[in-house]
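What follows is a group of structures, each given as structure tokens.
Nothing in this text is a laboratory measurement; each read-out follows from the coordinates by a stated rule. All of these numbers come straight from a predicted model, not from anything done at the bench. Cβ atoms are built from the backbone, for glycine too; each structure is taken alone.
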Structure P
Amino acid sequence: MVNYLNYIPLKYPYTVDYTSEVIYSSTAFFPIWAPLDDFYVSLQHAEYEIINTGNLELKTKKTNFSNYTIESLSDHHFVASNVPAIKYEAYTPDLKSLVPIYKVAMKRFSMVGVDGENNNWADFGKWMYDRLLTGTDKIPQTRIDEVRALTAGLEDPIERAKVVYKYMQDKTRYISIQVGIGGWKPMMANDVDKLGYADCKGLTNYTKALLEAVDVPSYYTVVYGGNAIRSIDKEFSSIEGNHVILCVPQEDENIFLECTSQTSPFGFTAGFTDDRDVLLVKPEGGEIVHTKVYEADDSVQKTKATVVMNETGSISAKVNIATTGFQYNLHEGIENKTERDQQLYYKEYWDNINNLRIEDIAIDNDKENIIYNENIELNSTNYASKSGTRLIFQPNIFNKVTSIPPRYTERQLEFKIDRSFKDIDEFIIEYPETLKIEAFTDSKSVESKFGVYEFKIEQLDGNKLKYTRTYILNKGDYQKEDYKAFRDFRKKIVKNDKTKVVLVTI
């Protein structure tokens with residue numbers, strides 16, 4: 001049932017007062033207290049109380065209480081009054097890291113009649129393995145024989161895992177299913193094999209069963225999936241996570257598999273499950289580990305171009321964009337667009353180029369090496385501005401930073417850069433023999449705690465110039481006092497990306 005109030009306020013601010021009652025059939029999903037649940041929403045009064053008539057053993061955790069006026073009336077009774085709204089600011093961390101939260105979990109709980117013990121993550125993971133996963137991984141002998149035949153002769157377990165992962169992707173598809181012990185128990189692997197579809201739990205469990213058939217160990221893994229980086233709380237075991245992936249353990253670095261995607265490369269997690277704490281569900285119990293962190297050198301975009309400019313300032317160019325890591329994630333999927341949508345994509349991507357015409361698009365998605373290659377041929381009329389006998393143009397044609405973070409008179413919140421990346425650009429620009437270079441800035445370099453930026457322009461033989469550029473952004477948690485310096489860093493990049501070259505008639 002949904003109640004909807006169509007209210008048109010006559011004045012601001014206004015207050016909505018409502019009461020709701022929720023009856024839970026499970027003690028596993030113990031409600032937490034998070035009185036501020038969004039930006040721009042102030043709070044007049046919020047109260048939380050646990051009445052524990054059965055004297056059940058609880059575990060609790062307070063977060064960010066000291067930053068707010070919260071009255072503690074008893075061990076589990078809190079009142080928050082007249083809390084002002086939090087105004088969102090650019091690069092603000094996740095709201096949950098800023099607001100007061102009171103977490104509660106029962107040390108002994110029941111999920112739809114399935115009892116469990118939860119003193120720590122080891123206990124909770126043991127319960128998951130014993131009560132949710134055990135007995136769900138049976139697959140037909142014909143399927144076991146099939147994957148063993150596909151991997152015959154492959155000594156390296158990772159190579160066998162790659163074959164099995166591709167087999168699973170080709171055979172299954174994802175649908176959302178929220179049934180089975182509170183939506184936490186996966187479908188039987190046998191059923192997934194027969195039907196060819198399942199949710200993240202079922203597909204992960206099915207892939208795990210396939211890998212077991214070819215002697216590759218793996219662990220069912222609970223995670224918070226999403227572009228925003230959110231970790232499972234390693235200090236407080238409870239029902240957490242919104243997604244499941246599969247871990248293939250390795251001594252140097254664990255490999256994580258996204259089993260719901262039919263297109264993801266083997267072991268690729270950037271953009272959805274990267275750089276966060278997750279729960280491995282092992283036979284002996286749960287273990288918190290961290291997924292792969294994609295550093296700047298892992299998330300690289302290399303843009304190379306050869307450009308020919310004529311006397312009127314029009315250009316024709318061949319451009320190659322090769323991306324890895326998180327930047328691969330940003331580009332991957334363009335090959336699945338229609339030709340019209342691809343054209344629109346590149347015209348928006350290069351919206352700094354007037355009168356852009358895309359002549360040819362060729363995309364190679366190298367999933368083995370996880371490199372996304374885009375090859376584009378294009379032209380543009382009057383890219384350079386003509387002024388008398390001069391042509392004036394910006395040599396950074398294909399990878400320009402144009403936005404500056406907003407300015408705040410006094411920033412209130414700390415800020416966060418979630419992911420690092422590196423851009424490397426190299427453009428060879430050939431201009432007419434009837435022109436010569438009159439003026440240009442040969443190089444600039446900017447360094448800060450937030451990253452590095454530099455460009456260089458060189459005059460080459462045969463009426464050509466070479467423009468090279470590197471931009472590295474560093475992930476990190478930064479103090480609010482650093483925001484002005486970060487904004488200044490970006491302003492300098494925007495300014496230098498607009499550097500000009502002046503050509504003049506000989």
Structure Q
Amino acid sequence: MADQLTQEERRQAWWILAMNTIAFTICFAAWMMNGVLVTFFIDNGLFDWNPSEMGWLIGIPVLTGAIFRLPLGVATDKWGGRPVYGLLLVFAAIPMFLVSYCNSYWEFFAAGLGFGFCGTSFAIGIAFSSLWFPKHQQGTALGIFGAGNAGAALTSLGAPTMLDWLTEGGEKLEGWRHLPKFYAALLLVTGVVFFLTTKNRLPVGSATKSMSQRLAPLKNIRVWRFGLYYFFVFGGFVALAQWLVPYYVNAYGTTVALAGALAACNSFPSGVIRAAGGWMSDKWGARIVMYWVFGSSLICCLLLIVPQMDIHSPGSGIMARASGTVISATDNEVVVESAAGKQQTYKLKTKQGELVSDEKRAKGVLVLPRSMSWQESAVDVGDTVKKKELVARGVTHIFFQANIWVFTVLSLIIGAVMGIGKAAVYKHIPDYFPDDIGVVGGIVGVLGGLGGFICPVIFGYMLQATGLWTSCWIFFAVLIGICLFWMHIVIQRMLSKEAPELTNRI
């Protein structure tokens with residue numbers, strides 16, 4: 001249908017895409033609210049929640065948005081995007097408004113489940129947008145739509161500033177209750193405008209399909225592989241959009257406002273560059289793009305795993321070359337005399353100056369790790385030592401500041417490639433499942449949304465178990481390795497099947 005669009009229909013198509021993208025941006029901004037709000041509560045002592053509880057509250061709206069993506073994707077295929085999207089926006093405004101009246105952990109939990117429906121907007125928008133564009137433009141169109149992910153950056157940047165203004169700089173903390181009302185008003189107005197200004201469209205043959213026919217593509221393992229990719233590129237993005245705010249506050253001692261701004265360095269590029277990811281997938285192919293996405297993400301995660309550290313560790317010591325009695329032990333040397341009267345002098349490596357000054361520590365500008373090693377006497381005068389017994393122990397002092405700006409740059413790179421990866425994953429769907437975009441896009445979105453829910457919960461438990469904020473990057477590195485390995489194996493099998501002679505030459 002989209003290949004025979006008239007000029008008027010093309011204009012309508014771009015208007016539909018624009019409205020879908022605006023609505024998705026608003027929904028995504030609302031969906032990410034708990035990341036900032038929960039951090040604000042903890043930072044100001046309004047609620048005494050531990051890291052795992054914090055992870056659950058951050059992740060619970062994402063759970064709703066993940067679970068209901070599939071049914072709403074199916075509903076979009078059946079009834080069209082206009083009624084489904086419009087009703088979603090109006091409905092989600094209600095629990096969002098009720099957040100302003102919450103006073104306990106379980107009340108916030110329940111409200112989060114409600115406004116989490118904002119996250120289903122992606123499955124609706126993908127299915128609705130794709131119907132208006134020909135196949136060769138769908139990667140670009142869906143990439144533009146996906147730029148609505150930048151709503152996460154709007155919340156990371158704007159919500160902390162709004163909270164500061166609403167609470168008068170923290171003087172009237174109860175002012176936070178106006179923030180959910182603002183989001184609720186945005187959702188309601190957007191829903192009304194969307195319903196009044198868009199036109200509905202259904203997939204060809206949609207009305208005659210049974211439910212079993214609609215769900216038939218889910219038997220294909222390819223759908224679930226795409227879902228795993230999306231678990232990382234989208235779920236990881238959603239998780240970081242919320243997790244990086246408390247990360248900066250706790251690991252680097254920033255304010256919530258500064259943490260939000262720095263977290264936006266991850267989420268904003270990821271949303272905006274998604275349109276470029278769609279274009280790249282159209283031009284070079286989604287598989288090549290995914291290789292770059294996984295490869296660069298893995299490198300960045302491995303660099304980010306190393307935590308801030310200031311440790312003293314055993315270093316290279318000195319062992320006695322012969323038995324004897326210690327007759328001298330100073331900071332510079334140890335002298336051992338054998339039973340035959342022969343003296344053996346062991347020169348010690350002394351400590352030279354200070355590894356890092358207090359001034360440099362305070363400035364926080366060190367990028368590379370620094371280390372210093374020296375030796376200290378392990379014996380006293382009069383001690384008897386045996387051959388190969390330790391006479392001087394080695395000490396190594398390592399200091400790594402995990403510079404906040406280097407961290408932010410690496411985070412920005414990961415966010416950008418995640419945005420490209422999100423577009424590349426969804427480029428596959430119209431190619432392989434042109435008549436089932438809502439269902440397949442829905443289940444892939446479900447798995448991606450589940451990543452956004454599960455990751456903060458896992459991060460919370462890993463933080464609680466290890467005490468290291470960098471433990472989240474370990475989880476990502478393992479996940480990326482699995483995705484990259486699975487994708488490479490499948491591509492090799494496809495190449496071997498389609499071009500065995502080329503495979504043998506390679």
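Structural remarks
- Source structure (of P, Q) for semi-axes √(5λ) of the Cα gyration tensor in Å, computed value 55, 29, 17: Q
- When relative contact order in percent (Cα under 8 Å, 6 or more apart) is worked out for each of P, Q, structure Q gives the greatest result.
- Calculated for structures P, Q, distance in nm of label points 7 Å out along Cα→Cβ at positions 284 and 436 is largest in P.
- Label whose coordinates, when helix-only ellipticity at 222 nm (-39500 (n - 2.57) for each DSSP H run of 4 or more, over all residues; to 500) is calculated, return -22000 (choices P, Q): Q
- Computed 4.3 for distance in nm of label points 7 Å out along Cα→Cβ at positions 324 and 468 - originating structure among P, Q: Q
- Mean count of other Cβ atoms within 10 Å over residues 300-307 - structure with the largest value, from P, Q: P
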